[in-house]
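These are the structures in question, set out in turn.
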Structure I
């Protein structure tokens, strides 16, 4: 029986991507074959918001992303305490 070879993946990133985009809202939609995640920055008191990035992925990868985020949130909360989703003075959830 042949041994499976370990695949080493080198991930590269240009400077524009490395600086990142700040978002404070996300809108998620899906159909039978893909999930679309629009990453949005909403300025306080502004009547419009701009999509900073759109991510399109398969349902399987969307679930992997969900599990990776949950693992990282669990780790963060163990170190820094619970993340409160209720804003002070309102019943609105954070994005």
Structure II
């Protein structure tokens, strides 16, 4: 189903427990998902029990359901889907001049 949509980039705001897996292990696991070519995980905030993460996934025909399943296996929760790019190419948002 996702292959028809051609998901090329997904940007997620995720809350993950501090416990294992590490973000290194999580990135490696996510990089094995069908259609994923690259994963970028950035820690935005560390709380007593959780990490607030920005996760950027790029590829061709990313399997979003598998992305959600991998995150759920780690106890992580998708707080929001902040960007989705679909189609034959990635459309970049132009930076606007502030002059």
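In this comparison of I, II, the computed figure 9.8 for mean count of other Cβ atoms within 10 Å over residues 16-23 is attributed to I. helix-only ellipticity at 222 nm (-39500 (n - 2.57) for each DSSP H run of 4 or more, over all residues; to 500) was computed and gave -9000; which structure, I, II, did it come from? Attributed to the structure labelled I. When relative contact order in percent (Cα under 8 Å, 6 or more apart) is computed across structures I, II, the figure 17 traces back to I. Structures I, II were compared on mean count of other Cβ atoms within 10 Å over residues 48-55, and the highest value belongs to II. If Cα extents along the principal axes in Å, for residues 8-55 alone is calculated from each of I, II, which structure is the one that comes out at 46, 34, 11? Structure I accounts for this read-out. Cα extents along the principal axes in Å computed as 43, 38, 19: which structure among I, II? Here the read-out was taken from II.
Each value in this text was obtained by applying a stated rule to the coordinates, not by laboratory testing. What you see is a predicted model; the values in this text were computed from it and never measured. Cβ atoms are built from the backbone, for glycine too; each structure is taken alone.
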